Every structure is written in C-alpha cells, then in structure tokens.
1. Quick check on the output: 12.2 is mean count of other Cβ atoms within 10 Å over residues 96-103, derived from one of P, Q, R. Which one produced it?
2. Here volume of the Cα convex hull per residue in Å³ has been calculated and equals 150, so which of P, Q, R was it run on?
Structure P
C-alpha cells in the first residue's frame with residue numbers, strides 16, 4: 001500500500017528499490033499510475049474487457065488497436081524529479097497526458113494526493129489543472145500579442161485573480177527565472193532560451209504542486225539547452241516541486257533525474273536511479289539503451305568504494321552520493337584513498353585512485 005502526499009489513510013510509506021533509494025529514505029507518493037492503458041481503436045474499453053484487461057501484442061494487432069500506453073504502474077514521490085524516457089513513439093507524451101487527463105486513459109487509475117483522477121468530473125479536472133498542475137511543452141505556445149508580463153500573468157487572469165495581485169505574482173516568477181527587465185518585451189523580441197523561460201515562468205505562476213515538462217529543451221541549441229538545464233536545477237533547489245520530465249536524451253536525464261522510467265512500446269520496462277539502470281539493467285533493451293553512457297557521469301562513490309574496515313590513512317572525504325566525474329580530479333591527485341561518508345557524515349568506506357581510474361577508462365557496462 002502507499003502513503004499519499006495528502007496524508008489520507010491509504011496505507012504505509014513507499015520505499016525506493018536499490019541501495020540508492022534506501023539511502024535517500026522514504027518519501028510520500030504524490031502521483032501514481034495503477035494499471036494504466038491507452039488504446040486507440042474501435043470500442044477500446046470493450047476490447048480490453050473481452051481480453052481480461054491483458055491483451056497480447058497479437059490480440060492488439062488482430063483487433064486493429066494502437067497501444068500507446070500498456071499497463072503502466074509507477075509511483076512518483078513528493079519533491080522528486082521523475083524522468084520518463086524512451087525512443088520516439090514509446091508512449092512518453094501520451095502517458096504524461098494521461099496523468100493530467102488531457103488524454104483519457106482507456107483503463108486503470110491515476111492517483112493524485114489519494115484521489116483517483118479518472119473519477120473526477122471535468123470541472124474538478126479543470127480546477128486541478130488551473131491550481132495544482134503546471135505544464136511546459138517543447139513548443140513554447142506563448143501568446144504573441146501579450147508581453148512577457150502578460151503571458152506569465154495569463155493563467156492567473158483565467159483564475160479570476162485581480163490584476164494587481166496577478167501582476168505582482170508574475171513579477172516574482174519573472175525574477176525567479178532571470179528575466180527581470182524584460183517584462184515589457186513581446187515573444188518575437190526574445191531568444192529561444194528566453195521564450196522558454198517565459199513558458200516556465202507562466203507554468204510556475206499558479207504555484208503548481210506537480211509540474212509536467214514534455215521535452216521542454218529539445219528545440220534549443222546545445223549551449224542554450226545546457227544553460228536551461230542549469231537553470232532548471234537551480235529552480236528545483238529553491239522550489240522542490242514534484243516534477244515529471246520527458247526526454248529522449250539520456251545525458252539530460254542523468255543530469256536532472258532522481259529516478260528514470262524507461263519506456264518501450266507503451267510499457268515501462270524499468271524504473272530506477274541513473275546508476276541503478278546502468279549497473280543493473282533489467283532487460284537487454286535497457287542495457288543497450290545505457291551502453292554508451294560514460295560511467296563516470298553516473299556511478300557514485302558509494303558504488304565503487306571499498307566498505308569500511310580497519311584503520312586507513314585517507315587524503316580527505318567525499319559524500320557517498322557524489323558522482324565519479326565530480327570527484328575524479330581530486331582523488332586522482334593523490335596516492336591515498338578518500339573516506340566515503342553517508343548523509344550524516346559517518347565514514348562507510350574508502351575510495352581509491354585505482355577504483356576511480358577503472359571507472360574513467362571503462363567502456364563496457366559496470367558489474
């Protein structure tokens with residue numbers, strides 16, 4: 001059972017699988033999918049019922065059905081960045097739209113704060129989207145006749161908030177995303193990165209509890225994209241939103257994600273931290289998906305340390321969650337190991353220069 005974020009009596013807490021999940025501890029579930037399907041085709045609900053809710057790929061093909069989302073179960077914890085990734089056509093965007101009911105699931109449950117959204121009325125869903133959900137998409141969809149201030153304040157205007165209050169809130173988030181001084185600019189007067197910042201500010205104006213982002217940076221040039229990723233991480237460090245982020249770029253996922261769900265043919269194949277996916281891929285597909293990922297970007301000190309035992313002279317200390325890429329230069333600059341410490345600063349092992357070097361030169365999957 002799951003403890004949902006509104007503390008309604010739905011059961012106990014949920015725990016991440018794997019060592020990293022245990023190290024992060026337990027967090028309440030904000031949003032969950034239970035057996036979610038989305039089929040496109042004639043009488044989709046009846047088709048599922050006739051096949052006992054579990055049609056095979058052969059059944060789907062014979063029935064003329066297109067399966068966009070296939071029996072998805074997942075739990076998104078409060079305050080985490082949950083990345084959904086997969087190749088084009090894997091079902092990422094459809095799944096996220098099912099979560100907000102922009103697309104109606106064919107079957108299953110979408111639980112938000114203990115409430116099944118599929119049982120909510122259209123009016124209730126409109127209110128939830130207006131007040132508790134923020135959405136940012138690849139195409140900025142800014143209103144060309146409104147200024148930056150007008151675009152950011154627009155969702156508050158829809159809510160009926162008085163002009164002075166909505167503009168005050170809009171100015172706050174404009175400053176938050178680094179666009180102070182451009183309040184009177186029109187979208188055509190902004191760069192691509194600036195336009196995306198306006199889209200982000202607009203979605204944050206309503207102070208959402210869940211923030212959906214569908215490949216928001218994929219249309220940007222590489223340098224601007226990196227800048228926006230940095231900005232995104234800065235915002236998250238301040239706001240601590242529950243975020244569902246879609247990307248097809250594993251490097252982007254590594255930089256941003258607390259956990260990643262990999263999708264294929266509408267199904268979620270594996271969920272885990274970037275490190276867990278690389279070290280323990282559940283299928284050959286996941287192994288191939290992560291095969292070319294530089295291990296130093298993913299592996300942490302915890303995964304390559306030698307467990308503590310006996311007295312060891314050390315050159316310094318590093319946090320267990322620090323990635324090898326970030327600590328390599330420091331550790332490789334000495335011939336002594338570094339102590340690896342847990343979240344309370346207690347030593348749990350030591351990391352040798354040789355172990356770091358092995359990760360840096362590794363080309364295959366780490367066992």
Structure Q
C-alpha cells in the first residue's frame with residue numbers, strides 16, 4: 001500500500017494543508033507542537049477509525065470550528081483509492097471509501113499502517129491493557145472480521161457487568177453462554193497472533209543482540225478452560241465473586257502476553273535497552289506479518305521515535321525500513337536521509353521540499 005496524498009481541513013491545529021508523499025522515506029520535520037504528530041494522527045485514523053492518542057472526535061476538530069475533514073489518496077491492490085473522514089461536532093463521524101459511505105466494520109482493513117511512537121517503548125513494562133490493545137489493533141488490520149467480534153464481545157461484557165451490579169441474575173445464563181463463546185474466540189485469535197509475532201520478531205532480536213539473545217513470547221489467558229464450555233462453567237462458578245465486585249473477573253479482557261529473553265522475563269529482569277529492542281522487533285514484525293498476510297506492505301509511521309533511541313538502535317531500524325514507504329517525524333530534516341522527501345511543518349502549515 002502506498003499513500004499518495006493527504007488533505008486536512010480544520011483538523012487539530014491545521015486549518016488547511018495538502019501533503020504529497022513519495023514511495024520511499026518521507027520526513028515531516030519542524031519544531032515541537034507545530035502539527036507533525038497531528039498529521040500522523042490523521043493518517044493513522046484511516047487504519048484504526050480512532051485516534052491513537054486517545055482523543056475523542058470533538059477534540060480532533062480545530063478550536064472554533066464545527067467540522068473537520070481528512071482525505072487520503074492511496075494505492076492498494078493495484079488501483080488508486082480515496083478515503084475521507086468527516087467529523088462533526090453535532091453528529092457521528094462519517095467514512096467514505098471511493099465516494100461511498102461505509103461503516104467502520106466494513107471499512108476496517110482497507111488502509112494498512114504500522115505506527116511506532118515513544119509511548120510504545122514502554123509496552124512491555126506497562127500494564128496488560130496496553131498489550132491487549134496493541135494485539136487487537138494489529139489483528140483488526142489483518143483480519144477485519146475481528147473488529148466486529150471485539151465489538152460484540154465488549155457489548156456482551158458491558159451487559160454482563162450491568163446485570164451483576166443490578167443483582168438481577170435471571171438472564172445471566174444466556175449472557176454467560178454468549179460471553180464464553182466470544183471470549184474464547186478472542187483469546188484464540190490473540191494467541192495465534194502472538195505465536196506469529198514471536199516467529200517474525202525473533203530474528204530481529206537475534207540480529208540486534210548480535211546472536212546473544214533469543215526472544216520467546218507466552219500468551220497468558222485469565223482462565224484455565226480449554227474450550228468455551230469450560231469457560232462457561234468457570235463463569236458460573238465465579239458468579240458470587242463477580243456479583244460482589246460488580247464485574248467479570250475472567251475472560252479475554254483480562255488476558256496478557258509475556259516477553260522473555262533467553263528464558264528470563266524482560267518485564268522483570270530486562271534492561272531498558274532490552275525492552276526497547278523487543279518493542280522495536282514487535283513493530284518490525286507487525287509490518288512483516290501484515291505484508292505476508294495482506295500481500296502488500298503497510299505504510300510505516302515513526303512518530304518522534306528516533307529521538308528516544310540510541311545510535312545503534314536508530315541505525316538498526318533505519319536499515320530495516322529501507323525499501324518500504326515510511327513517514328518519520330523529527331525536529332530536524334535528518335541529514336543522513338538525504339534522498340528522503342522532506343516536508344517542513346510550522347504552525348499547522350506545510351511546505352514541501
């Protein structure tokens with residue numbers, strides 16, 4: 001997949017801008033707080049259908065405006081396509097793919113990106129919800145049907161918790177059966193993804209460490225059940241405790257995966273450098289998995305990551321992304337990338353070259 005151009009209107013601090021991108025490396029540069037990450041946020045929105053920074057739709061609209069529009073022209077599957085997202089302060093956003101209005105569950109997977117930003121360097125040492133989110137977003141791009149599966153699971157979890165809090169257990173059997181089926185499918189899908197992530201990330205870690213470290217990953221479900229019937233029984237057995245706390249204590253929403261180097265937990269014993277190397281390998285592996293699954297490499301977004309990495313890791317990741325379309329944000333134009341398409345960003349304005 002290749003992003004050709006991006007147009008933004010009243011998005012964040014950008015009143016109007018149109019940016020052209022080249023097939024290889026593109027560098028968005030300029031001082032901090034000028035709009036570089038806002039451009040990355042808009043591009044990533046086309047993949048996630050949400051802000052990777054956790055902003056709601058209203059926060060994406062420029063202050064003083066009631067609407068914002070972002071439009072991308074991209075090439076995928078051998079043909080040029082257009083996607084447009086319209087934000088409105090008074091109603092739900094709308095997505096248009098090639099001129100036709102579409103729902104997120106139908107659109108997801110159409111625009112593939114892999115994003116790497118500084119907060120992700122703490123993916124291993126932070127809480128399990130961050131790792132679940134990383135896996136879920138990656139899987140949605142690989143298997144678009146997973147988006148609907150996860151949505152149904154979240155609604156079912158919300159309903160079960162509401163019943164637990166109300167004390168009304170009359171329909172809990174029905175919801176437990178539904179929850180067990182959806183939860184088990186999510187766990188199974190995530191577990192398969194983590195297995196592939198290990199396969200593709202292992203060579204990167206070995207390369208970074210000069211052959212001294214071997215990566216392994218372990219998916220850690222929150223329950224011992226071997227199938228959905230076993231999970232259903234576990235839910236039934238835990239009802240009294242769940243009712244006491246007003247929430248569901250077993251299920252895919254409590255799962256995690258752990259990272260090991262040479263058999264030792266990276267979260268417990270790994271240095272900051274080792275943790276960062278593992279996360280770097282995850283992102284590079286995600287790009288490879290997407291390319292292997294979808295038949296085309298995704299667009300790679302690196303938002304201010306180079307400033308957080310030492311020279312050796314910066315050089316390593318640079319070597320691995322060459323030959324792919326990449327958009328990098330930086331305070332300077334990165335002189336070592338002399339053939340890159342340079343785009344200057346200042347106060348929400350964009351200057352090519």
Structure R
C-alpha cells in the first residue's frame with residue numbers, strides 16, 4: 001500500500017486530524033494543583049517526592065489525516081494512557097486535545113459520547129465480544145446503540161463482515177471462532193460506525209505469531225482500502241516498522257522521538273532510541289530514497305538505456321533487494337509523479353544487506 005509520511009521538501013503539508021498540546025496525566029491527589037504549583041513542568045524527582053505518578057509528561061504530537069501513527073514503548077511507558085487521553089476515556093490533568101481543530105477537553109460529556117459513537121472506533125487487546133450475540137449481532141451492536149434501525153444496521157454489519165473476510169460466519173457465536181477470527185469481529189465492530197479516527201491498543205499482542213502476522217497483513221489491506229486515521233499502540237518494534245507511517249517512542253511518560261521508522265533507525269535522537277532500534281534489520285526500514293545517489297533532474301534524468309528500470313522512492317530495500325542485486329545496471333529512483341530523484345546501485349543495496357567492508361566493498 002502507499003505510505004503516508006511527513007512531507008518531503010516542496011510537498012504540501014498534510015492536514016492534521018488529531019493532535020495534543022502539552023498533555024499531562026498525573027495520578028494521585030490534587031494532581032492539577034501540584035502541576036500548577038510547579039509551573040506546569042515538574043521533574044520526575046518532584047513527582048516521586050509528592051507520591052504522584054506521572055503517566056504522561058507534557059506530550060505534544062500531530063497525527064495526520066490518513067496515516068498510521070504508532071505509539072510504542074515498554075510496559076509502563078505511558079503509551080496506553082496517552083491513547084486514552086486522546087479519546088478522553090480518561091481525563092488529562094492538563095493540556096489540549098484537538099480533533100479537527102476542536103478542543104475535546106472543552107466538549108461536554110454528552111458531546112464526547114456522540115463523538116465516540118460516530119467518529120471514533122476502538123479495538124483493544126481483549127476482544128470483549130458479547131458471548132450471547134452472533135458475529136452479526138456483535139458487529140451491529142454499536143449501530144443498535146446509535147438507534148439505527150435493524151435492517152440498516154444489519155446491512156452495514158454484513159458489509160464490514162465481508163470486508164474483514166468473515167463472510168459466511170455471520171451466525172457463529174464467539175466461542176465457535178478462533179482467536180484471529182474473534183479479533184476480526186472486534187475490528188469489524190469498530191468499523192461499523194465508519195469512524196474518522198481508529199484507536200487500536202495492542203490489538204494483536206494476544207495472538208499466536210502466525211495469526212498475528214496474518215492480522216497485520218489484513219490490517220494493511222484494510223487500510224489500503226479505507227485510508228483511516230489510525231493511532232496504534234504496540235511494544236513490538238518489528239510490528240511498528242511494518243505498520244507505521246510514523247512512530248512516537250515513549251519512555252517514563254515522555255515522548256522521546258517522533259519520526260518515520262527510517263528516521264528512528266538512521267538518526268536516533270537519544271541513546272535510548274538507538275538501543276531500542278539496535279537489532280532492527282536496516283533493509284526493513286531503509287528506503288530507496290535514503291540509499292540512492294541523487295541526480296540533477298533538470299536535464300530529465302538518466303537515459304532509459306542507462307538504467308534497468310524504475311523504483312519508487314518510498315520502496316523499502318527489503319522488498320526490492322533481489323531486483324537490484326540481480327541487475328547489471330542501476331535503477332532510477334522516482335517520486336510519485338515519475339520524476340527521477342537518483343540512482344540506486346547494486347553496491348548500495350549490498351551495503352545495506354551485509355554492511356560495507358573496510359575497502360567499501362560488501363564484507
């Protein structure tokens with residue numbers, strides 16, 4: 001599928017669908033008062049001394065329309081708490097949550113209920129299917145809560161059941177389904193209301209590895225069709241780099257770095273990020289754009305006879321390595337408009353796959 005990422009030089013900025021500004025979530029008595037007394041910027045030591053838990057520290061992020069934005073970190077890093085703040089399932093201690101420019105913290109509880117019912121979809125690690133309802137009944141349930149008549153809600157439920165590959169199992173009960181099938185029901189249920197923002201909190205972590213990989217494939221397929229704005233929580237960096245357009249890494253409640261998977265691997269902002277990404281296979285995250293030799297496109301780029309073919313700039317090395325290595329000539333790297341940006345050589349790809357030797361040749 002095509003990936004959404006931070007705009008390149010010369011590209012128009014993408015619209016921001018969801019954002020937070022200076023968000024804090026502190027657990028403990030008089031958290032708001034404590035924050036005010038410390039000028040809105042208490043240290044970890046001050047929080048600990050007061051017996052308070054700073055689950056989210058001064059978080060500021062922009063989430064673009066149509067992108068998969070992954071928030072990741074180890075257990076206790078604050079990633080799930082931040083997600084719940086973004087949807088206002090829990091109340092931030094301070095800051096602003098902006099959805100299409102509207103500050104959700106200024107919305108009434110009734111307004112928030114309507115926003116969640118009609119504009120937000122949520123999938124959690126535990127499927128929470130209703131055991132007494134069939135697949136059709138579970139998927140249609142959010143629409144029933146909205147007051148949609150039976151014919152319309154069941155028609156919509158059948159559409160999303162087919163979308164997630166469960167057609168023919170509408171009459172099954174959750175106990176009759178595998179774990180992967182149950183998760184598909186949870187995904188279908190969240191999509192039934194046609195949400196504008198889709199929150200997923202470690203939705204695949206309870207699944208066996210093979211089923212998890214299958215669900216990741218299904219998730220990417222759905223996103224290629226639906227183009228939702230997605231906030232996805234995981235602690236698995238391999239999962240994050242496979243799914244994410246951009247990633248925010250959290251540690252002890254703080255957002256340490258936000259960037260594409262490639263940004264995090266190539267230019268880690270801290271030693272913590274570098275350690276987090278140390279064992280990632282670079283071919284999984286590096287793109288043709290980052291490995292190519294740039295060319296001056298003012299003369300139209302290289303002649304067709306000089307190249308073996310074309311590669312889109314966002315293609316990851318892992319997916320194109322065999323083509324490049326087995327070709328006698330370099331490939332032209334092009335943008336989505338077909339403009340040549342650079343050349344990708346066999347040597348450059350081999351350097352990514354096995355690392356350069358002391359004389360510059362693959363070791």
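1. Structure of origin is Q.
2. Q
Values quoted throughout were computed directly from the atomic coordinates according to the rules given, and no laboratory measurement underlies them. None of the values given here were measured: they were computed from a predicted structure. Cβ atoms are built from the backbone, for glycine too; each structure is taken alone.
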